[in-house]
1. Hey, Cα extents along the principal axes in Å derived from one of P, Q reads 48, 43, 34; which structure?
2. Mean count of other Cβ atoms within 10 Å over residues 142-149 computed as 21.1: which structure among P, Q?
3. If semi-axes √(5λ) of the Cα gyration tensor in Å, for residues 70-133 alone comes out at 20, 16, 10 when worked out from the coordinates, which of P, Q was used?
4. Quick check: 57, 37, 22 is what I get for Cα extents along the principal axes in Å, for residues 86-245 alone, calculated from one of P, Q. Which structure matches?
5. Comparing P, Q, where is distance in nm of label points 7 Å out along Cα→Cβ at positions 22 and 190 highest?
Structure P
Amino acid sequence: MRYGISTHPFAYERLKGEHINLIADSGFDTIEVFANRMQVDFDDGTQLHEIAETINKHNFFVNSVHAPFYFDLEGLRKGVFVDIASDDEDLRKRSVDEIKSSFVLASMFDVDFYVLHFPYKIHRDSMLKSLEELFKYAEHLQVKLCFENIPGMETTTKHIVEFIEKEMVPIGIGFDIGHSNLNGSVYSDIEDYGVYFYTAHIHDNLGDRDSHLLPFEGNIDWGSAFRLFKKVDYKWGLMLEIRIGKKETYQNLLKNAFVVIQKFKKIEKQYI
């Protein structure tokens, strides 16, 4: 498997080269870029150049980009999300355009996967129209799109697979194991749908809220998870998507995160 970390710990700041330097200094060689406009301004050439230059300086493998799922903080507070399946055509177009804007990242460094949140409500015609537009961009940039399961009763891994199979769309799953844990379906999701996984977000919780803890700080049984990853022959990216504590430093969080990766590698060897 390929182990890495998302830039998610820096989610409340504009992403800078110094953040990426911290990740490199902690021992990581693979990242996912967490890319809402609050973190990455897709129209700011200076910021984009700094991000790309630092990534290339460290020879990072960019496993994935987390596509935008909100437009700005004001909208986020009001519950306005990027929604490519909306029956409001203005919102649908604005959402597609926001994701298209983020594709500038894939033009500045190689990226394998783009992770999109699965919409809370599917308006079929809107969804398929949006995907058709996004597939054109993705194909040109040679990236694969995948839907992430998010907290909710109709946004589970099972719902994504049902949509993929019904509509026969060439899209995979960016499996979020922490979100799956909130639904109590971690192990069945991996076993039943693991063949659809393109990449994975890795974090922990106690099954009560989306706390994005370091693995082994929640109640996910990582041994069982790895056994099932092996069973479905999943051998792609495992990207830590963790949240920094109120009194924690970035250096300490990243140090502990790298220790988790070493634990994962030991667990993985048990199932090779």
Structure Q
Amino acid sequence: MNNSLKGQIALVTGGTKGIGKAIAKELSDAGADVVITARTQAKNDESKHYFIAADHSESESAERVAKEILKRYGKIDIIVNNAGANLSPDGGYSKLTDDDWDNEFQLNLMAAVRINKALLPTMIAQKSGVIINISMNPAKQPIWDMTMAYSAAKAALNTYSKALATELGSKGIRVNTVSPGLVRTPQMQSAMENMAKSSNITVDEATKLVLDKTGYVPLERAAEPEEVANLVRFLVSPEALYITGAIYHIDGGSLAVV
């Protein structure tokens, strides 16, 4: 797939670390010009990606990002809505405030809705484009004491993605969802270290506890960010022109449904 994306303009939200950073690199390696967003630029960033500072939980950020991309490049070919996070406290329904619920939906659903709305008129005028919304396995397999509000927001993202794919197919635009399980990112490593410290266990033991909560993982490990990025690269490439409206689970086999 070398240079399969040459001449394409790609936006990756949350593109400075973890899964987003890996996706941005993968698309760039395939020839795309990549725009990344995050609240702040990563220190010692040696990538050639064009950076736009943005907090996607804020409603005004989408229009500003879209205007800057279109002013610089004049078009947009690929949108990867990767920005997202589980922001809420653990403990189940009684620990979640109205603000917790609102924050989860603003970042994990509405951020994608707003970016897509701001850039879709350009894709429709081009009669081409690809959107990848990054979900997570807890959308289908929620962990009640850890991801209740987050899971609900990502489940809504899945439904939105399917409806959007149906609406836009006749306009030459494909929409798919990539849904990872546990991924070995710096954020995950930090969370495991904090859990290990608070529970007086090792990092490996903390990781196993989280893996157990997410369900049995036949491949017995977390994914690497690059593995998720490889799937995204395929889905936005010419090799995937007949794929739309699908959810791809990349979770080592952990999702306990057929």
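What follows draws every value from the coordinates through simple rules; no lab data is involved. These numbers come from a predicted model, not from an experiment. Cβ atoms are built from the backbone, for glycine too; each structure is taken alone.
1. Working: P: 48, 43, 34; Q: 54, 41, 39.
Structure P accounts for this read-out.
2. Working: P: 21.1; Q: 18.4.
The read-out was computed on structure P.
3. On the way: P: 20, 16, 10; Q: 33, 10, 9.
Attributed to the structure labelled P.
4. Numbers: P: 42, 34, 34; Q: 57, 37, 22.
Among P, Q, the structure yielding 57, 37, 22 for Cα extents along the principal axes in Å, for residues 86-245 alone is Q.
5. Values: P: 2.9; Q: 1.8.
Sorting by distance in nm of label points 7 Å out along Cα→Cβ at positions 22 and 190 in descending order puts P first.
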